[in-house]
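**Student:** Multiple structures follow.
Please treat every number below as a calculation from the coordinates, not as lab data. The model shown is predicted, which means the values in this text are computed figures rather than measured ones.
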Structure P
Amino acid sequence: MSEHGAILRAISEPLRLEEIHLAPLAAGQVRVRIAASGVCHSDLSQATGVLPAGTPCVLGHEGAGIIEDVGSEVTHVKPGDHVAIAWIASCGRCWYCYRGELHLCRNAIRDVYSMPYATDTEGTPLFTSMGVSSFATATNCLARAVVKIDDDVPFDIAALVGCGVATGAGAALNTAPVEHGSAVAVIGLGGVGLAALMGARVRGAAELIAVDPVASRREIAIELGATHVIDPSTEDVVQQIKAITGRRGADYVFEAVGRAPTIETSFLATRPGGVTCVVGAASPTEKISLSANDLYIQGKTVVGCQYGSMVPGRDFPMLLNLWRSGALPLDKLITRRIGLGEVNSAFDDLMSGSGIRSVIVNDEVKAN
C-alpha cells in the first residue's frame, strides 16, 4: 500500500518526504492511520547519530491515530478505534514483564525490528523507528504497542502521551515517586522535563525548581507551577538549589538532558538521602563521574528512568484523565502544529532551543 514517510537516508542528512509501501500485516500487527506525531528530541538524536538508528529509516516514535486494519490474531482493538502508540511493545511474557517492569521488556526491540514494515519505491527495505515510525501518513506496528483512547481526546494531545509525557511525568509518578511536600528540581525544560515538572506537581511537591538556559522555557515552567527558576548560563545551579532548600539540596532532582555535566550537577544538587533521577536520553558513549564517597556517606540514590516506568495500558488513560481534569495542561507543551513536510524545520527548532514541541498533524484524518 502506498503512503508517505519522512525517511532518514543517512546520518546527519535532512529527512526526505518520500512514497513508501507498507508490508501486508502479520497476524499480530495493526495498521494505524497517523493523525498526529510529536517531534521528540530523541528523533533528532537518531537523525544526528547521537542515538543509534538503522538507515534508511522512517523516524518518529510519538504517534496517535486511527486503526485501519488488524491482523488475524488481534482482538483488543478494531478498525475505527482511536489509539496512542507506545514505543516499547512489551511482550507480556518475559521475566521483566511478569514482574510488572514492562518498560524493561527484553523482547520488545527484537520483535519490532523483525516485524514486517515497509519498503521505498525501489523496493529497498526501510527500518522502523522503535516500532512506531510516526513521521508518516500510516504505519504498521505490533498490536501490543497500541492503547485504545477515548474518541474525544485530541490526537495531538494523545501523541504526546506516547513518549515525552509518559517519560517525564512517569519519572515523577512511577520511577521516583515524589513525596508530598518535597523540594523538586528539574534540569532541562524540553517536553520531557516540563512533563516531569507537571508530574511532580501532581504528586504534591511544595517547591518546584526549574533549570534551563532558555528564558521562554523558564517562563512556561512558571506557568506550569514552578516556584523558582534558574538560568544555568548565569547562575551556579547547585548553589542556587541549595539556597532555596535550606542549604540541603533538593529531595528529588530530575535530569532531562542526557549529558554528563547536567547529570553530575543534578547529583551534586541532591540532598543527602535524596534521589537523582536520570531521565534524559544519553548517547551510549556518554560517561559520568560521581563521588563514591557521596553515595556512601550521604546515602544518595541515583536511578535511571526508562520510559517513565510505564505500563501503557494502565498509564496512558491515567495521564489523559489528568489532562482532562486540568492537572496536566499538556496543551502548553505544543509550540506549533506543522505538516509532515515541515519536519526538518522542527528539528531546527530543537537544535536552537526554540519552543517545546512541534506536532505533525495530518488534517486529512478525521475523528469519528
Structure Q
Amino acid sequence: MTRAVLSRVVIVGGGPAAAAAAVALRDLGHDGEVVMVSGDPYGPYSRPPLSKVFLQGHTEHEDLALDVAGAEVRSGMRAVHVDPVARHVDTSDGDRLRYDGLVLATGSRPRRPKDASVAVLATLDDARSLLRRRLRTAASAVIVGSGFLAYELASAARDSGAETAMVIRPGALEAKIGDLAHTLRDRAREHGVRIITTRGGSFSHGGVITAEGERLDADLVAAALGTEAETALLPEHSLPGIGFIVDEHCRVAPGIVAACDVPVTRRADGSLRRDVTWTNALTQGAAAAGALLDADAPPFDPIFYGWTEAFGLDLKFAGTFPQSSPPEVVDGDRADGRALLRWPGAAAAIGYRMPVGKLKGLARAAPAEPDAESTPAGARAH
C-alpha cells in the first residue's frame, strides 16, 4: 500500500456517493479534514425514497439523513471553480478551499421541460412542495418517461387515487433490463395505468401531445426524462453533460477522483459506461476515496445492480441483460409474482428475498453469451 498523507479532502456534492466517500475516508484511516460542499440547502440525504415512500407520506426528511462520519458539511453552497494545479475550490459564497484530495460527486440534473407546470422529481423540495402537495388533490395524472422513476411516480399517483396514464418510448426499458420490462409494464396495467407508447411528443400548456397527435391533459403532469451529469467544474476532463472521464480507479486527474452519476469509463469497443444507480453511488464513493488515499488501490470493476419498487412489486436485478435470451427460473413462478431468474450474465429477483451479494453472484455464475446482443443495464438505470 502506498498511502497518501492528505491534510484536507474536499468533497463536492451532497448525495450518497459524497456521503459514502466521507465514511470511507475515515474507515481507511484518514485523520485530516473532510469538507463537503453541497448546493442543496439540506444536509446529505437519501434520494431513492423520495419517489417510493416520501411522496406517499410514509417518511419524513429527517429519516432520510445520510451518515457523513463527522465531515464538515457546507450546505447551500455551490462549488463554482476548481483549479487542479493550485489545488483549490472556489465556492459561491466567495470562499476558497485548498485541498490535497478532491472527490467530485457533483451528481446530475434532471432534464426539465420548458413548460414550468410539468413536475420533475430530483430533490427534496421537488417532492415536498410540488409533487406531494399536488398528488393529494390530483384526480388525474400523466407521467412521461420510460425508466424506473416514471413507474414509481405512476405508482404514487395511483396510490393517491388519480386516474393515471404513462407515456413511454418503445423498447427503452427493454434495452436496460430485457424482458423484465414486460413484468413492470404488465403490473402497471393491472393497477389501472393506461400505457401509451409513442416515439416522440411535446409538452403544451400543461398537457402532453404525442407524436401521433393525441393530446393528454391531467391535473398533474410529471416528467422523468433522464439526467445530465454536472461537469462544468472541470470541462477539460469531461464530456459535457455526460460525465468526467475516469480511469479504472475512478481517478480524473492527480489528486482528483469522481463517483456515482458523473464518472464515465470507455469500454474496449469505444462505447461509454455511466452508472447512476444508488448502489453504485455507495460502492464507487468508497472506491474513489480509497483510490485517493492509496496509489495501489484495486481497480473499481463492479457488476451492475439496481432495484425498483412500484405497484406493490419489488424488483431487483444485476448484470448485463441479453436482449433475446429467455431466463431460467431458478426458484418460484413469475405468474405468482415471486421468482428468482437468471440469464447469461444477469439475474433478477421478483418479489423474492435475495441479498445483493448473492444476486450479483448468481449473475456472475452464468457468463454472458459472447455472441448475444446486449446492453449494459447500468447506463441509466435509476
Structure R
Amino acid sequence: MKFTIITHVNHVQDSNQYFGYAPYIREMNIWLKYVDEVTIVAPLIKRNPSVIDIDYQHDKINFIKVPNFNITNFKSITASLFKFPVLCLKIFCAMKSADHIHLRCPGNMGLLGTFIQIFFPHKTKTAKYAGNWDPKSKQPWTYNLQKYILNNTFLTKNMQVLVYGVWENQSKNIKSFFTATYSESEKKIIKKTSLNSEIHFVFVGSLVLGKNPLYAVKLIEELIKKTSKVTLELYGEGPERPVLESYIQENQLENHVILKGNQNQDVVKTAYQKSHFVILPSKSEGWPKAIAEGMFWGCVPIASKVSCVPFMLDHNNRGVLLEMDLEKDIIQIEKVLDDEKKFFSKSELARNWSQQYTTDVFELEIKKLLIK
C-alpha cells in the first residue's frame, strides 16, 4: 500500500532520517506498520532534532518538502497566494499516486488537503481531526471550513474522519476515536502519597496563551495561601515562559512553581507518577494527551470544559472541570484536597478509565482502518 500523509507538522532531517514532534510521530509510526511505502508532504525546516523530536520508523519514505505558510491576516494571505500553485500541485501529485490518503487536521496543509481530496472520490481516505470537533464551539473560520468539507458526504467521499468525542447530527464520514500513549505492558497502579504530605500538581504542554499556563500558576498561588505544601511543575516551552518567570519572581513563588522546560517522555512519565493532580486550563483542545496521560498514572485531572474533556472527566466524577473563575475553581479544588477519600476515589476512577486506551487497543483500531 502506498500511504500519503498531508500534514502541517514541521519536520527536520538528520542524515536520511526525518524527525518531528514526538507524540505525532509516535502515533504515525503505528499507522506505518501496515503500509509498504509512505509519502510525507510537509514543511521541512533547518535545525537539529530536539529532545521532543523522534524519527519515523519506516524503510521506504518519500519526503516532499513544501513551504510553511499561514492565512491569519491579509498580509500573510497575500504572501501565501504565491505559494499556493506549487503547494497544490505537490499535494495533488502525491494524492494521485497514493493508495490511501491521510490528512492531518486542523491546519493549513489540512485545509488545502480537504479541498484537493475532492478530486479523488474513489481513493480510500482517512483524516485525523486532532482539534475540537464540537459543532457549537467558537473556532477560526479555517477550522470550521475544514470541518464542513470533511463532514459533507457530497464533497468528501470514501473518507473516515477520526474525531474526539461523540457529537449529534454528524454524517457517516465521522468516526468517534481516541488516542493513546502507553502500552498494555505499562499498566500498573501507582500508589499516591497522602494529601497530608506535600501535594504535587503537574502541567504538561506548550507554554502558549491557548494552554493558559498562567492560570494554572494563579490557582497554585491561591492554594499556597491556605497551605504551603503545594508545588506545581510545568513541562514545556513557549513564548509565555518569560511571562511566567516574571510572575513567579514577582510573587515569590520560586519554592512552589518550577519551570522544567521540554523533557523526554520518560521524565514526564515520572512526573505524572509522583503527582497528585494534572492541570490543563486550556482554551481549546481535541483529546488532551496531558490529561489522559496523567489519568493513566492516577493523577486527578483539573481541566477546562472544552471539546470532549467533560466526557473524559465524566462530568466531575473522575476529575475537576474548571469554570475559569479563580474563586469558584479554588473552592472546587479545595473540596477534593479536604477530603482524601474523595481524592483517592477520583484517582482510581481516572486511572481505570484512561488505562482502557492503550497503544495496543489504538493499534488494533488503526489496523481495521487500513486493512480490509
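**Student:** Tell me which of P, Q, R gives 21, 14, 12 when you compute semi-axes √(5λ) of the Cα gyration tensor in Å, for residues 231-302 alone.
**Tutor:** The value was obtained from structure R.
**Student:** Here's another thing I want to ask about it. Of structures P, Q, R, which gives -11000 when helix-only ellipticity at 222 nm (-39500 (n - 2.57) for each DSSP H run of 4 or more, over all residues; to 500) is computed from the coordinates?
**Tutor:** Among P, Q, R, the structure yielding -11000 for helix-only ellipticity at 222 nm (-39500 (n - 2.57) for each DSSP H run of 4 or more, over all residues; to 500) is R.
**Student:** Separate question: One of P, Q, R was used to calculate Cα extents along the principal axes in Å, for residues 15-158 alone, giving 40, 36, 31; which?
**Tutor:** Working: P: 37, 33, 29; Q: 55, 33, 25; R: 40, 36, 31.
That value comes from structure R.
**Student:** State the single structure among P, Q, R that was used to calculate volume of the Cα convex hull per residue in Å³, for residues 183-222 alone, giving 53.
**Tutor:** Of the options listed, only P reproduces it.
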